[in-house]
Structure 1
Amino acid sequence: MYKYQQIANQLRQAFTTGAYAPGAMLPDQEALAKTYHTTRITIRKALQLLIVEGVVYSKRGSGTFLRKDFKPDDGAARTTIDDPLGTTATQRGHQVTSKVLEFAARMPAPDEQEALLIGASDPVYVIRRVRYVDGKIFSYEHTIMPTKVIALTEAMLEGSIYRQLHEAGIRVAGSHRRVYAIKATTDDVEALGATLNDPVLVIKQTSYTDEGEPFEYSESHFPYATSSVIADVEIDPLNQG
């Protein structure tokens, strides 16, 4: 685990134990760097991770604050629209497990070729998983990944695919995402325990390595009753014309 991740965990623990009141301003980056015996760059990365998770927010010219709606005992699973990593990374502090519904390899469909920039003869993995956070259903994932990216096993899929990528030296740069709602399908009934035609939140994404190569084309479904998507929008006061 990197230093900035360790610091983010320690800050998160401080928030959970009530060391900071909801809405409280955090010490500035220089003070935090001295407290944690590190650099401001490392602190900045730790705070950015917490911003992505929706734990803190930054107000230009004022500082970084613990969210006013933060609840120390809030164990609800949630995702943010700009989460750059997988469920295991974005749900730190929670137990994340998986149930593999399908793991196979085949040739890609035309839309998969287009999204992943591969040819018709380039095989892909087909991965369907149910993800659980603290024993509760979090999402149903349907992922298409070129087999050339990394060699996977079903045992690996029960954990974190992104961790496997990291251990293989593959750096994840980000994702292009589309968020929308659909009516629950028979797959959602099977995977999420949803009722047919009930609303389901969908995040469809293509993810890229830091070299700009698409490595994942996926669709994640979330039960409407227990999930929410959060987006923080920062507005530049100089461009409000």
Structure 2
Amino acid sequence: MDKPKFKRVILKLSGEALAGDKGFGIDEETVDNIAKEISKIGEMDVQVAIVVGGGNFWRGRSAQRMDRATSDYIGMLGTTINALALQDALENIGVDTRVQTAIGMQEVAEPYIRRKAIRHLQKGRVVIFAAGSGNPYFSTDTTAALRAAEIEAEVILLAKKGVDGVYDSDPKINPSAKKFESLRYIDILNRGLGIMDSTATSLCMDNSIPLIVFGIDDPENIVRVVTGEQIGTDVKGV
């Protein structure tokens, strides 16, 4: 196995990535396959922290008649369901894992404590950050950027379902869409490419956190990107 390019990473998984072909809920086989790849990079002594979304259970922006803050809190609960499912899959294959939540639910997970999260990583445990940032109006992409800055991760690995990088237009609609091998954060903002929301993009740009966008339909891409294979789009700089 190739040597890893990074020592500490944030892996950002959308809720949809855990749903597999179902499109909703949790597909256990898909979660198990993702867990196996996470285990492989852990065996390479890479410290792995994960931020999970909740879109396989709840897409808050579609709840037009509901108070936005309430809708966002429901989404945070969805991310916690996903985090616990992923923790279970990891521990079933012998990977010591901790879930930390940004809102209190101590019966099922630890509260998020930065120093404790870093200590878990140093001991070789996978840490899954759930419940977003604990604040409504902020996405889990922003959470990934925030946690990456807090734990001093070397890179954010943004795993996308149904797409293998950043394109100049939607490749599902435009067969001639051009894939970028590299971009600057300012390009994402100026072009309105929408890979991450503007808050997350600006946070990464301001803190010089590199980002790699790649496809998760093949979970083995997790190992490929950690070992430096060019399979997606690299984003960095201003």
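Just a few scattered comments:
- Comparison of 1, 2 - label where distance in nm of label points 7 Å out along Cα→Cβ at positions 17 and 217 is highest: 1
- Label whose coordinates, when relative contact order in percent (Cα under 8 Å, 6 or more apart) is calculated, return 23 (choices 1, 2): 2
- Among 1, 2, structure where helix-only ellipticity at 222 nm (-39500 (n - 2.57) for each DSSP H run of 4 or more, over all residues; to 500) as derived comes to -11500: 2
- Structures 1, 2 were shown, and semi-axes √(5λ) of the Cα gyration tensor in Å at 24, 22, 18 was computed from 2.
- Comparison of 1, 2 by distance in nm of label points 7 Å out along Cα→Cβ at positions 25 and 137 - largest value held by: 1
- Which of 1, 2 yields 2.0 [distance in nm of label points 7 Å out along Cα→Cβ at positions 9 and 185, calculated]: 2
- For 0.90 (FRET efficiency 1/(1 + (r/R0)^6) of positions 41 and 193 (r between Cβ atoms, R0 = 41 Å, to 0.05), calculated) the corresponding structure among 1, 2: 2
Rule-based calculations on the coordinates, nothing more; no lab input. Everything numeric here is computed off the predicted structure, so don't read it as measured data. Cβ atoms are built from the backbone, for glycine too; each structure is taken alone.
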